[in-house]
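Laboratory data are not the source of any read-out in this text; all were calculated from the coordinates shown. From a predicted model like this one, the values you see are computed outputs, not experimental measurements. Cβ atoms are built from the backbone, for glycine too; each structure is taken alone.
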Structure 1
Amino acid sequence: MGRLTNKVAIVTGAASGFGRGIAEAYVHEGARVVIADLNADGAQSAAAHLGNSAFGIQADVTNRDDVKAMVAAAVDHFGGLDILVNNAGTTHANKPVLEVTEDEFDRIYAVNVKSLYLTTLAAVPAMERRGGGVIINTASTAGVRPRPGLTWYNGSKGAAITLTKSLAAELAPKKIRVNAINPVIGETGLLETFMGQADTPENRAKFVSTIPLGRMSRPSDIANAAVFLAEDASEFITGVAIEVDGGRCV
């Protein structure tokens with residue numbers, strides 16, 4: 001029996017990167033998963049790869065109706081909702097703080113912060129009907145140890161960490177646990193954007209040199225943490241933001 005047998009999960013931004021790694025790990029551990037992503041084809045492809053235990057849906061996490069439909073899909077297709085992974089995120093390119101446009105700023109806070117508001121409104125009632133649940137937010141080491149060049153993104157992830165802790169305290173009486181995962185820079189589609197330069201071996205080496213364990217994060221690293229935080233073995237853990245960062249924040 002898997003660690004998540006009989007659980008129903010939603011993973012946002014699950015067509016690729018960390019989200020897809022989490023979705024694959026959840027299915028492997030026995031969960032049924034709604035794969036939600038702005039990229040409709042990517043969501044459908046990822047779901048098809050995982051078989052009958054996955055359902056793909058296009059969803060813009062900044063849109064209230066899309067978020068409602070995403071939760072409804074979990075209930076309609078799999079009977080309820082136990083786990084929500086708010087993984088969808090975006091950033092501006094690594095550049096001076098005065099060069100980030102207002103549109104970039106608005107988009108970052110819509111995707112990285114407002115989405116947590118919208119998914120909470122939609123998911124909590126569904127979790128209450130199941131007697132409780134788990135919410136996991138993909139935050140970032142940027143919210144703990146912010147560095148120049150990503151200031152507005154850093155702030156959005158700081159908000160995600162604070163919201164995780166506040167939601168954990170407020171939703172505990174409903175038996176809903178809320179935790180966050182703080183990845184260090186990873187081998188995903190956003191890598192060059194975070195780096196602010198070409199993804200060359202030389203440029204990668206500069207970033208890797210700041211990580212004591214000597215490599216970037218991988219989807220499997222984040223997925224392993226997401227499985228633990230969702231399973232019953234972590235039933236007494238809430239309000240934490242676990243750094244999966246190879247020692248970057250030490």
Structure 2
Amino acid sequence: MFQSFVNWMDLIGPRLYRAFIEGDRWKLYLQGLGTTLELTVIALIFGVLLGLIVAVVRSAHDQQRIGRRNPVLGILNALCQIYTTVIRGTPMLVQLFIWTFVIFPSQRNKVLVAFIGLGVNSGAYVAEIIRGGLMSVDAGQSEAGRSLGLNYFDTMRFIIIPQAFKAILPSLGNEFITLFKDTSLAQAIGGAEMLYYASTIGGRTFDYMPPLLGIAAMYLSVVIVFTWLQGKLERRLRESDRR
């Protein structure tokens with residue numbers, strides 16, 4: 001058994017050395033991880049802001065009274081519906097190609113293009129997550145806010161959204177994890193993230209297995225840590241409700 005392990009190490013050791021140690025290549029993996037996390041966080045922030053606007057517009061339109069429809073709000077709602085339908089109905093990779101080769105063909109900063117593409121894509125899904133959370137809050141809460149003299153946006157800001165946040169937190173966490181993994185698609189347009197560096201190193205060493213398994217372990221480690229943090233936050237929110 002021991003001799004088999006020694007033989008295996010003699011076989012795999014040089015491959016690991018070439019993939020991670022030789023030429024300080026481990027720094028490239030860390031650089032790719034930093035870009036991946038940056039892509040995820042900024043794209044999610046952009047997606048949450050965009051999704052919040054879309055969700056508020058659609059919720060405001062749905063809550064209008066019969067006979068008192070606002071035509072401007074109707075137009076905005078139609079645009080929001082088109083946006084969410086198109087983005088959710090087409091593959092993210094196709095969208096990234098459109099952003100890269102159709103909308104920004106002369107842009108050399110592919111990471112910036114990936115920021116925009118991932119953020120716009122995430123915004124459509126976040127919009128539906130937030131809208132579902134807003135609709136889950138009892139309608140009497142809105143009526144109570146109006147009776148206190150608050151306008152629609154103040155009612156949403158101070159009453160509805162804080163209550164909806166607890167309902168949408170698990171789904172937002174899942175969106176973060178999905179977005180974190182989907183950043184690997186940026187490699188297809190030349191974005192220098194983890195998969196990009198792993199593919200580059202694999203091409204130089206003519207051995208793709210160690211780099212790909214290495215970044216797979218990095219993805220998994222980050223997802224496990226974030227899942228643990230998300231669960232801890234959800235437990236604290238449940239404890240605050242009991243108090």
For Kirkwood radius over Cα pairs in Å, for residues 89-208 alone computed as 15.5, the structure of 1, 2 it came from: 1
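To which of 1, 2 does the computed value 20.8 (Kirkwood radius over Cα pairs in Å) belong? Present the calculation step by step, with values, prior to reporting the outcome.
On the way: 1: 18.0; 2: 20.8.
That value comes from structure 2.
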Of the structures 1, 2, the one that -26000 was derived from, the read-out being helix-only ellipticity at 222 nm (-39500 (n - 2.57) for each DSSP H run of 4 or more, over all residues; to 500): 2
Highest-scoring label, criterion being mean count of other Cβ atoms within 10 Å over residues 57-64, among 1, 2: 1
Answer label among 1, 2 for the case where relative contact order in percent (Cα under 8 Å, 6 or more apart), calculated from the coordinates, equals 21: 1
Entry that produces 6.4 once distance in nm of label points 7 Å out along Cα→Cβ at positions 17 and 153 is calculated, selected from 1, 2: 2
Structure from which 6.9 was derived, mean projected area of the Cα convex hull in nm², for residues 137-232 alone, options 1, 2: 1
Which of 1, 2 yields 3.9 [distance in nm of label points 7 Å out along Cα→Cβ at positions 25 and 49, calculated]: 2
At a computed 0.15 (FRET efficiency 1/(1 + (r/R0)^6) of positions 73 and 177 (r between Cβ atoms, R0 = 25 Å, to 0.05)), which of 1, 2: 2
